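Laboratory data are not the source of any read-out in this text; all were calculated from the coordinates shown. These numbers were taken from a predicted model, which means no experiment stands behind them. Cβ atoms are built from the backbone, for glycine too; each structure is taken alone.
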Structure P
Amino acid sequence: MSVKTSLSAMMFLEYAIWGSWAPVLSSYLINTLHFSGTQVGLIYSLLPLATIIAPFIGGQLADRYFPTEKVIAWLQIAGGLILLLGARLTSFESLAWLMLVYCLIFAPTLALTNSIAFANLKDPEKDFGKIRVWGTIGWIAAGWGLTGWRLLGEKAPSLAITGDTLFLAGIFSIIMGLQAFSLPHTPPRKEASHPYAFLEALKMLKERDFLIFSIIAFIVATELQFYYVLTAPFLTSPVIGLTEAQTPLVMTIAQLAEMFVMGLLLPYFLPKYGIKRTMIIGVLAWPIRYIIFMIGHPAWLVIASLALHGFCYVFFFTASFIYVDTIAPKDIRASAQSLISVIILGLGNFVGSLFSGWIQKIFTTPAGTNWSNVFMIPTIITIVCAIAFVFTFREKKVVENSTVTG
């Protein structure tokens, strides 16, 4: 198996795991296990919390002690076994504690899959998007696979499984753990000058431009949650008028656009225009989408604007991971990826989840939610971020650090 094929399979499985449970676990918890909204919210907050803590541990292990592929393998095998157990649990307390342990195990792999890809691609700026797009394909495939499984279970009840969303994620996780042993051998750097890689990664924040980038990335990540948390209820509100059954299919417009932008446009734009110009396009796409949401009509335009997610996410966040790889010293790259994961996937997502829910509550009355006012908030914030990024961020690329082979 070629390096690119192996890395593509890794990305497919990594996001198939996440995509098996993240979009639909809430309905299982509410409708089958009868958890309260607060309990469901707590369980969903565990991964962002884990992403604040755990990635530094994974980065330290990969940068200093063990080959990255073996760290990924054992974390995924352990995580898969935990998910299979979780599929059998029905009480809130036991499932919440188990999901906390699982999230602490899964969170480091989000950064490590990026770092092992960067370490083994000859031209990360050109090739990473083509590898990472398989993660989006895996996310979509997991959702379609789960839907097919459930439809089959309706016809043959003996095939239906309680907790199928966690069960499927567990199967994918174990498969990925075994597949990870075939990933390119990526040992820790022997020339490391400091024993604690994560502390060295934190020192990157002393650099003016990296600090500016990190602050803007954190703020934009908080606004990402307005899309993830509130788009579905917005689409099913009287403003747009979609049904619950139509919404999941319509929202795949965003993932399809993400596949197109990541697989075709990102490999073209990055080498030709550089990190800053690419990320400027990404950060400008955010207020454009939220302005359309804020206007709220015609409905077809709102639905079509979901395709902007490809530019919003890929040209800013995927490009962010590539940017970090270009400036991080060779011996702390896994920890540097962990740092940006903490900022975006951890702190940004956690604060954004709370913030978006709070804003919706403020603008909701017994008569319904004022969606124009809700989306006015991320519109203003992302416009400010775009202006700040254009005028304060200076691209810096350390060429001698940009390529590592494992």
Structure Q
Amino acid sequence: MKLHNSIVLRSSLVTLFLVLAAYDSFGANPGKLVVSNNSAICPAAKFTSIQDAINAASPGDEIVICNGVYAEQLSITKSLDIDADSGAFLVPASIQQNATSLATGDAIAAAVLVSGATNVSISGLTVDGINNGITECAPRLIGVYFQNASGNLRHAAVRNFNLGTALNACQSGTGVFVESGGGQTSDVEIAHCSIHDFQKNGITANETGTTAKIHDNVVTGVGPTNGAAQNGIQIGFSAAGEIRENTVTNNVWSPCTVVASCLTVATNILVTGSDNVRVSGNTVGISQVGIFVDGNNAEVRNNRAFAASVFEDIRLQGNGNHANDNSVFNGGDADIYLQGNNNFVDRNSISDAPVGILEASGSTGNHFVGNAFFNVALQIQDPAANNLSKRVVPER
């Protein structure tokens, strides 16, 4: 009898060990934490503050944010899935510095700071900087800031990240910013978001170690402004990634009216100091330059670019770039500008501009095949080089 009991006990212990091992292998089921500041809307909520729920959550948990206005800044340092109802608004009051730029050392005040974490998902939230309370150029104001962090921002709205009229020349006020440094990495997807009423850039992804997938967003500048020269979407300074299927409009620096005297330009899409970036399927319009690539081996394909004032719908400065199958029309001095070597400009539809393609003198080995020209006085012209890289104002 004792032997039988011993065998049974051992068998039970082995079974328990296997169950625990399997549990450990697959991980604990993620918890769900519900946030609401109105118990009538979400009676099951255990938290009235989003940050309190973040602090209490374990890595991998889901945080559900019910309808309401939440006047707080957020700091996220662990893997979380944050899902907001469509009526959930994050509207921080008096946004304070909570980070420092890894590249420049500038003080940063971010409404949502994601730092040192992976697998952070934020969806459905409206992030509004209207009550930011910042009265000087510093700290730099940012809506959502991924710093050495990875994850995604989806189906979100980021708006009103600007300063007062007296400070509109400050290089501050960005909707979404992704940055890596110190040998760390950031891999972030920004998709199906609406970003508008920013002062400097809509979306920026910078520095070595950063990879950004930016797609299916609507990014709208403030229109003609004599303040900070805006860029709708920027990948720069050795960051990698793709910019596809976005609609980007209305980034115009109003003092720039003629080529000879234009000191600064605004862009809808800017690739600066980064190679191998893909820019595809975007619709861009109303800017000094619709798509500006200052880099090498970019793929600029199937975009629709129009209404570039002063300069071009597509400008390529670099080597080995491909501008194929784009539809460009109503450019300023031209529809496409090319400066560099061994680039390919093929199968584009080019219309309604003084010149179809400007190829800067001294550029060699470039290919022009199968382009269709409509209502252009000159198809291809070779003016002296006019490098805009020192007149564009990227964010860093």
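Source structure of the calculated read-out (mean projected area of the Cα convex hull in nm², for residues 133-292 alone, 14.7) within P, Q: P. Compare distance in nm of label points 7 Å out along Cα→Cβ at positions 157 and 357 across structures P, Q and report the one with the greatest value. With respect to distance in nm of label points 7 Å out along Cα→Cβ at positions 157 and 357, the highest-scoring structure among P, Q is Q.
If helix-only ellipticity at 222 nm (-39500 (n - 2.57) for each DSSP H run of 4 or more, over all residues; to 500) computes to -2500, which of P, Q did it come from? Matching structure: Q.
Work out Rg/Rh (Cα atoms, Kirkwood Rh) for each of structures P, Q, then name the structure with the largest result. Between P, Q, the highest calculated value is found for Q. So relative contact order in percent (Cα under 8 Å, 6 or more apart), computed for just one structure, reads 28; which one of P, Q is that? Matching structure: P.
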